[in-house]
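Peer 1: Listed below are the structures to be examined.
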Structure P
Amino acid sequence: MTDDEQLALRRMRLMRDLVQSPGWLELEAINKAQIESRKDVILAPAASEDFLKMEYLKGAMYGIQLAIETPHSIIRDGEAILAEQDDEASTDQMEMFD
């Protein structure tokens, strides 16, 4: 296993613990509520002078969504590494019987 894979698996374990913690679940709920409140502003008709404000809100929404999604993405990457290792181990076992 490469150093990068070991790092990815370590991060996966940490992120699994994080996203299951009560504090994270609360923060995620707060962040999702912030996204929803910003959606209402962006979807409402706006004057052209509000363009910069709308762009700022879109950027804020994207940043919040990225913060929510990052731990889940790290977990998926680690799970993909584990699945690949399982596939390689299965292939190695089958080759032993050939």
Structure Q
Amino acid sequence: MRDQLRGLYTQPESRSGSITMARSKPLPGVDGQTVVAVLGKLAIVKKGFDRTRVQTPPYYAGLDEATQSTIVVATIDEFIEQSGNTISEAEVELECQLKNRG
């Protein structure tokens, strides 16, 4: 899913002598701020998965939109539930952005 979200951007390159610079730019119709926000939430969940693998609580499961703070849970069962919600929301947003893509 992260690769699909990243695919909603172009990365045109420009050269200046021996230096190559690339800038990410959202495809037409894509809300770049929303895509970056979703990628951030998925990065938080990835960190939570890393911690569950080694069974080191607390586990990070997403972002609370209202408080702009990380959702932190104490058990793996809570992590599965909360991270599942975050991933489901990301899937919905990905589909929306794919439909809006020009």
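Peer 1: Tell me which of P, Q gives -17000 when you compute helix-only ellipticity at 222 nm (-39500 (n - 2.57) for each DSSP H run of 4 or more, over all residues; to 500).
Peer 2: Matching structure: Q.
Peer 1: Matching task: 28 is the computed value of relative contact order in percent (Cα under 8 Å, 6 or more apart). Pick the structure from P, Q.
Peer 2: Q
Peer 1: Given a value of 15.0 for mean count of other Cβ atoms within 10 Å over residues 10-17, calculated from one of P, Q, which structure does it belong to?
Peer 2: Label of the source structure: P.
Peer 1: May I pose another question? If distance in nm of label points 7 Å out along Cα→Cβ at positions 26 and 42 computes to 1.5, which of P, Q did it come from? Let's see the in-between values first.
Peer 2: Details: P: 2.8; Q: 1.5.
Traced to structure Q.
Peer 1: Taking mean projected area of the Cα convex hull in nm², for residues 34-81 alone as the quantity of interest, name the structure among P, Q where it is greatest.
Peer 2: P
Peer 1: Name the one structure among P, Q that distance in nm of label points 7 Å out along Cα→Cβ at positions 18 and 66 of 5.6 was derived from.
Peer 2: Source structure: Q.
Peer 1: Next question, about the same structure. Thinking of P, Q, which structure, once semi-axes √(5λ) of the Cα gyration tensor in Å is computed, gives back 31, 17, 11?
Peer 2: Details: P: 42, 16, 11; Q: 31, 17, 11.
Of the options listed, only Q reproduces it.
Read the figures in this text as sums done on the coordinates, not as results from a lab. The structure presented is a predicted model; accordingly, all values stated were derived computationally and were not measured. Cβ atoms are built from the backbone, for glycine too; each structure is taken alone.
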